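Read through the structures below before going on.
Computed from the coordinates by the stated procedures, all read-outs in this text should not be read as laboratory data. Predicted model, so just to flag it, every value in this text is computed and none were measured. Cβ atoms are built from the backbone, for glycine too; each structure is taken alone.
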Structure P
Amino acid sequence: MNIADLRGEIVTADAKAAFDVIVDGFSNTGEYTVVAHEQGFLNSLRILRGEDFCFAAIPNDEWVLAYIRKPELRREKIKPEVVLAAFPEARLTNKGEVTLRIEDAKTAVRWLQLIRTCLA
């Protein structure tokens, strides 16, 4: 499994573009390692800061499910309430992680901008 395989799981051009924005956005910082991960039926893009699994992106036919995971939220630079205010369609999981269905590149860019702003 590699990143191209994950991208291949997406059907719509808009969602593929969103996936590309997420991969490029995290890959180009030098802070993160971006790796494809295969686990049963749930393949995902894992975004690691050192050893910490901080973000994820799960490809679907028509969107990418983006996660801000607990290791990143514990750093307390990204507040779930800030993300939910900026993206009312985002959800807080029962594990306390933030998810958002990203269907296009424009939304992916906004998502990354919010993350960068919080981390600055």
Structure Q
Amino acid sequence: MKFFPPFFILSLFLFCTHYFILNNTTTVELFISLHEIYLFNILSVTIIYCVLFVNHKAALFFNPLALFIFLTMIKMGLVIIILFPLFDMPNENLTLEILNFFGIYFVFQTLEIIGLKLLLK
């Protein structure tokens, strides 16, 4: 559980930095707000890490890597559901929206992999 304090501090730092940069460089109104993006990513990483932690500590029969891949595929399905309205409506800032979402998504995915590596050591 040593993963969570640095994870939350880094998440807060990333959010504040991203919010500051976005507010000072553009006046575009985003369909999916930064709050929603960060909340989704923080919750998904927390849930996946907790499931992997319980699997590891309880010595369940699930292979950690297979469980991680399964949970990541579920998370990808949720991302498609979240982003589907963007493709259905006319949006001139679609590229900014997608980059905004997936840039943070991959940062959090990297943090999730680092957490899994630390857990399985």
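Points to keep in mind about this one:
- When Kirkwood radius over Cα pairs in Å is worked out for each of P, Q, structure Q gives the greatest result.
- Parent structure of the calculated result -11000, given that helix-only ellipticity at 222 nm (-39500 (n - 2.57) for each DSSP H run of 4 or more, over all residues; to 500) is the read-out and P, Q the choices: P
- Ranked by FRET efficiency 1/(1 + (r/R0)^6) of positions 1 and 25 (r between Cβ atoms, R0 = 30 Å, to 0.05), structures P, Q are led by P, which has the greatest value.
- Structures P, Q, by mean count of other Cβ atoms within 10 Å over residues 17-24: label with the highest value: P
- Comparison of P, Q - label where mean count of other Cβ atoms within 10 Å over residues 9-16 is highest: P
- Largest in relative contact order in percent (Cα under 8 Å, 6 or more apart) among the labelled structures P, Q is structure Q.
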